[in-house]
Structure P
């Protein structure tokens, strides 16, 4: 029992170190030696479990970026505001920065492109759920393009945090939420 607990802590430390290193240097320059140093283990411990760097990075990204838990507050406005707060909180962590950097810089890399596409699809589906619930509650018109609405809600936040390097305070999230909801309610996202 004790070995399993220690083993789990070692795995967690390694995967956390991978994400932090990705945030600093990206996939191409990620070195197992640096991950070992950061996590406090021997590199043989890492290679024994993950023989290739690609496998290690996939394990780290999949473990540390679980599907977002989207709150059901009973309203589109409440759900969307919670979604945006969750996204902001994730991007502001070292792990979140590492994943975002990898998505931006390494998306065409043959070893990680497929994994990143799966990650984007998984998260996009979770974000769409906010708008699909709003359709089912009658808050926005049937036939609304929920994928487009989810993209429109997230793009300004990611642009501000990732591309511009600016903060996204609660007031920014409130305005973004209100603008997105107003457009959705008006039927602007229906064909």
Structure Q
């Protein structure tokens, strides 16, 4: 399962180790990831490598103040876990030096997105009948948006012929925090279907 940017990681893993993956579950994955280049916003898959490199290193002011609390949506987690997350956020803040940031991660993400677009542009259902579940705060995109590349999310609904789209109406980006019951129920259904070799589209 991959949430948000984690969607490109689970796809990369499935591509590298297809025999180890029984199915993929995306949660508000791969939507719009951009950067400012000369003051103008651009999606990382539309920017060149040179343009992305030009945005690094970051300014020292990008570090901002030390975190003092967990805001929405992470104030939704239990109090003890909230304290742990805040501690981790502070540790991350202490060790992060924006002026030493390099473009490697962003360039890697760009590469993965371009490969995903190439797969779905070349053919529908590039993953065959591998179980694929898309949990999203938005309804399923029409097939007409598949090749627009304004977002990466529409591609996910057409990765496999064995797929379902679950809409978490009214949820924020972190569906597992806003609508955890939907995520839990969907995961349980998916595992049961895979174990029973039942198509996801069948109730």
Structure R
């Protein structure tokens, strides 16, 4: 619901309760929720601290799903902080865990999130690999997941100068996001569409022979 202040407040209250109980796994769960809300509120340093604490509290065995979630979140946080190598490291740790258990939903979002640091570093061939692997794991909520894949593909084509294909794909993504009620996804797609339109408008006209 994007109510980040409320999320921070509730997660902090729950964390205090689990600290009094000495429940380290409960503390880790609260810290993951707290880190997610702090990240959404763009408080990246605090989000990093909370997610790192969660990892330190979790046992090596038995809570792999929470460890995977923590590293995925750290990857997103470091990408937001423009620390791409750290982002890739944590996402690859999460990828290793999720691959062991073949957790399709986790694998989809890990590959999706791995694509963005590669875009930032202009490693577009690697992005295409992550797009294809994300597609292969889009099992649950497939239509929802593929909206985000379309956005990634449009970004790649835009960066490659394939503006017509990029615009076609991003408009498909806008339509899909709107039908599914994915407001943030639709907004991201519209922003990209505007960038493509501006870029296209600046291109020199080519005279026909």
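Figure out for me which of the structures P, Q, R the number 18.5 belongs to, where mean count of other Cβ atoms within 10 Å over residues 21-28 was derived from the coordinates. So the calculation was done on P.
For which of the structures P, Q, R does the calculation of helix-only ellipticity at 222 nm (-39500 (n - 2.57) for each DSSP H run of 4 or more, over all residues; to 500) return -27500? Working shown, then result.
Numbers: P: -22500; Q: -11500; R: -27500.
Structure of origin is R.
Using the calculated result 4.1 for distance in nm of label points 7 Å out along Cα→Cβ at positions 13 and 149, pick out the matching structure from P, Q, R. Only structure R yields this read-out.
Since every read-out is calculated from the coordinates, none of them should be taken as a lab result. Only a predicted model underlies this, so the values are computations on that prediction, with no experimental measurement involved. Cβ atoms are built from the backbone, for glycine too; each structure is taken alone.
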